[in-house]
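What follows is calculated from the coordinates using simple rules that are stated; it is not laboratory data. Keep in mind that what you see is a predicted model, and the values were worked out from it rather than measured. Cβ atoms are built from the backbone, for glycine too; each structure is taken alone.
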Structure 1
Amino acid sequence: MTALIGIFFWIKSRNNQTNQDYLMGSRNLSVFPVTMSLAASFMSSSTILGVPAEIYLLGTQYVFIIFMILLSGLLAANVFMPIYYDLKLTSINKYLYLRFETNSIRVFGSFGFLLCTLLYMAVALYGPALALSSVTPFSVTASILAVGIVCTFYTAVGGIKAVVWTDVFQCILMILGLCLVIISGIKNFGFVKPFQIAETEER
């Protein structure tokens, strides 16, 4: 499905697509897809698979991270984003160059971002690959390659619009899946009992 979204946007704009269209979506994407895309970016496979295990092992205090996410989101939206938007920047590295007027800071920032992204992608790819290998005949290695190839394909051919609308599709699926899990949990254990168990076990 995600590959088809990439092909759709490639066919739609292959004759008149500029670099601005490909990289920035012509700066005319509406609030809904961008919001859903950001939500999907923060709600990755490591979140879906890792957070339940984290709470099970260490307790419900993990929920307090929500307050920091809200605080950091408000800070980014009201302090940093207006600056980036007014300057029409595409990355923090370009801002570092404009701010300090030296390429060394820009290169250092780019290298740090690349290193963090590579480490994060290793975990982000392993999560869905592990889930895929558990329900298909594919090995974990083959699943990693399949997920990586599909993601690279729709990103390369469709540009940022394909990425955003693919994120919308994935976010809707994740929300529906989480809702089904919550409904099933409440049906089987009730709403209060899990919190009572956590309190009894001091977690």
Structure 2
Amino acid sequence: MERVSWSLGTKANRIELQDFDCCPGCRADTVRHPDDNRECVTGWAHSLQKYIHQRAIPATNSRARTHDQRLILLRDADVLVGVGVHYLEEPADESGTVFERRIDAYATAVQVHGQKLSTGEHASKVLLRAVVSDIATRHSPDDFVLLTALVDPKNQPSRGCLERYGFHEEGQDGPYLVYAATLQEARTSLSTEPVA
């Protein structure tokens, strides 16, 4: 049995997600302090962790039909080490074969930041591969799928991760940088198998 695996998240994972820590600044103290007035030094990670704790399941449930939103949970053995969310951003174009999928969230647990999992691969790569693999199952091989992600400019770890695995900075959307790659570019960079 493989130690590293991914699955779709459901309501049954609520407690597990509430205990998931991806923000190094939030858990530095022995006592949790998500609601106090101290500013977290990694604000982007703080807001992502809050989303995972409070909104990932309700948002996925409410958008599953309208936007095909999916919640991905990555485990090494039985330990939750990563969470990803993706959805269909735009309906297909007139041809019905061009799609935009938004990687809405992807985060690795604090204990595996910059670390390798039991497979010998970095946690961030394995998580992004799981998200991209799931996206590939949602489309025909003939579809052209553009993957996008909005990233806080100060979030160097996410920017570096996306750039390592085939994404390119393509401009700005409000305060966020837009990173994009075709599904094929991401699959090649992440070494995912093509869908049969």
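When relative contact order in percent (Cα under 8 Å, 6 or more apart) is compared over structures 1, 2, which one is greatest?
Values: 1: 45; 2: 17.
Largest calculated value belongs to 1.
Suppose you compute P(r) over Cα pairs in 10 Å bins from 0, in percent, for residues 81-168 alone for every structure in 1, 2: which one lands on 15, 28, 33, 17, 6, 0?
The read-out comes from structure 1.
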Output -26500 (helix-only ellipticity at 222 nm (-39500 (n - 2.57) for each DSSP H run of 4 or more, over all residues; to 500), calculated) maps, among 1, 2, to structure 1
Entry that produces 16.4, 55 once Rg and Dmax of the Cα atoms in Å is calculated, selected from 1, 2
2
Output the label of whichever structure in 1, 2 has the greatest value of FRET efficiency 1/(1 + (r/R0)^6) of positions 65 and 113 (r between Cβ atoms, R0 = 35 Å, to 0.05).
1
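So if we calculate mean projected area of the Cα convex hull in nm², for residues 73-128 alone for every structure here (1, 2), which label has the highest result?
Numbers: 1: 5.0; 2: 4.5.
With respect to mean projected area of the Cα convex hull in nm², for residues 73-128 alone, the highest-scoring structure among 1, 2 is 1.
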